[in-house]
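**Q** The following blocks contain the structures, represented as C-alpha cells.
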Structure I
Amino acid sequence: MVRIARAMAYWSDAVNEVNVARWLGDRSFPGAEVLDVLQPIEVGGHPVTFWRFIDGRDGGRDDIGALGAVLRRLHSLPRPTSFNLPSEDILGRVDSRVSNAAVSDEDKRFLRRLVNDLTSRLEGLVFPLAPAPTHGDAHVKNIMIRDSEAVMIDFERFAWGQPEWDLAMTATEYASAGWWSPEEYRTFVDAYGYDVMSWEEGFDVLRRVHELKMTTWLMQNVNESPQISEEFQVRMRTIRGGASETWRAF
C-alpha cells in the first residue's frame, strides 16, 4: 500500500508515521507495518510512504470494545528512545483550517475566540492519568480487524501526551455527536478500564476541543456539497450554544 501526503509541509508527519510503525512493530504491538525500505521519499512534491497490506476488515460499530482494548495496550507502552516522538499538540491544525475555510467572517471570529479560550483552559488542567504514547485520532475507523484482533492504523498524529485526549474522542462522539448508545459507550469504557467522562472538569474542556476539531475538519470541505455545508451549521450551533442535535458522520 502507498500513502501520499498532500504536500511537503507534511514531511515531518510522514517521518513520524514511519518511525512509529517501526517502533510499534519492535514491541509486537498490533499496528500497521511499513516496508523495510528507505522512506519517506518525495515524489512530485509529495511525501510518499510504503506499507504492508492488512488482510482484514475496516473497524465498525461492533468494534468499540476492541478500540478501548487496543488503546489501553497503547497507553501502557513507555516513551520511545529510538526516535524523537513529538509532544502532543491537540489544537495544532485548527488555526490554518479556520484561516483557509470558505465560511463567514463571523464564524471565523467565533472559532478563533474559542481557540484562545480553550488553549488557556487546557494549560490549567491537571490530568489524572500518566503521560503515554497517544494516537491522536483514536476512533473505530482507525483500527482494522484481522483474525479477530484490532490493528491500529494512521499514525499521522501519533505523539507523547495524555491518554485522556484519545479517550475523549469516543466520549465526545457519544456525548456531543450522538453516535454511540449508552450501552456501546459502556462497552468502550469497560474495555479500557477508565471513563474519562468521570473527570468532569477536564472532560468538559477536552469535549469542547474535540467538537472544535471535528467542526474545523469538516469546514475545509463546505463547498463540496450542500449536505456538508448544512452539517457544518449543525456543528456550529452545537459549539455555540450546546444545541442537542445528532451530528452526521462524513
Structure II
Amino acid sequence: MAAHDESEPGQPRWDRVLVKLSGEAFAGSGGQGIDGNVVTDLAREIVEAKRSFLVDIAVVVGGGNIWRGLSGEGAGMDRAQADYMGMLATVINGLALQETLERLGQPTRVQSAIHMSQVAEPYIRRRAIRHLEKGRVVIFAGGTGNPFMTTDTTSALRAVEIEAGAILMGKHGTDGVYTADPNVDPSAELIREISYIDVLNRGLKVMDSTAITLCMDNDLPICVFDLMGRNIVPLLAGERIGTVVS
C-alpha cells in the first residue's frame, strides 16, 4: 500500500461554505479605503483553506470601508440611492480580493447582482455552482441587487442558493457573540452556542433579522469568529472557535 501523502487536501467539516468578510476589515487600522496588506492576509487564509481541504468557498464582502447606505440616509440622502452606492462599494472590494487571490494562484470569479459586464459576471446561480465545482473561489458582489437589503442578507441568500453547509461570519474586532458589547461591558461573556430564536429575541448583533430568519428557515448554521485571527482553517478542521448559531 502506498504511503499517505500528507500534502493531500483533507476532508473539511463542511464541503461548501460561504465566508462573509467585513468591509471595515479591508480598511485595516486606517478606518477607510483598502489596506493592501490586510487584503493579502485574508486572501492567503482563503488560499490556505483551499489547499488544506477539499472545500468549495464562496465569499460575500461588505462595503463599509468605502460607503455605508445608512450613513448616507442619515445625512439626508434617499435611502435607496445610498444603498445602491453601497452595492458599488462591495464590487470594488470584491475586485480587490479577486486580484489578490489570483496573484496568489487561486482562480477566482466575481459575480455581481448589478450588471457590470466589463468587470464582473452577472450573478447566475447555476454558473456560480459550476465555478465552485471547478475549484474556483466565487465572490458575490453588488448585494442582492436591491436596496434596503444588507450584505448579511446577501450572505444568507447566496449560501442557501448554492447549498452551502454553513456561513462563516467574520467579524472585525470581536471573536464571537457576547451577552453584551464587550467594549462597553467588561462583564460580557462569550456565548459558544445559541439558537436563531434566542438571537432574535435578545436582539444580539450577529446578522440582521432578515438574514437570521432565512438561515433559521433553512437550517443553515452561522459561525461567528474573529476575521483577523486566522480562524478559517481551524473552523474547517472542526475546532471550536467563536460562536455557533443554529
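**Q** Starting from the value 2.3: which structure in I, II was distance in nm of label points 7 Å out along Cα→Cβ at positions 28 and 52 calculated from?
**A** Checking each candidate, the match is II.
**Q** If helix-only ellipticity at 222 nm (-39500 (n - 2.57) for each DSSP H run of 4 or more, over all residues; to 500) is computed to be -11000, which of I, II is the source? Intermediate results must be reported in sequence, preceding the final value.
**A** Numbers: I: -15000; II: -11000.
Clearly, the read-out refers to II.
**Q** Comparing distance in nm of label points 7 Å out along Cα→Cβ at positions 12 and 204 across I, II, which is largest? Intermediate results must be reported in sequence, preceding the final value.
**A** Numbers: I: 3.4; II: 2.4.
Largest value of distance in nm of label points 7 Å out along Cα→Cβ at positions 12 and 204: I.
Quick note: the coordinates plus some simple rules give every number you see, no bench work behind them. Note that the structure is a prediction, hence the values are computed from the model and not measured. Cβ atoms are built from the backbone, for glycine too; each structure is taken alone.
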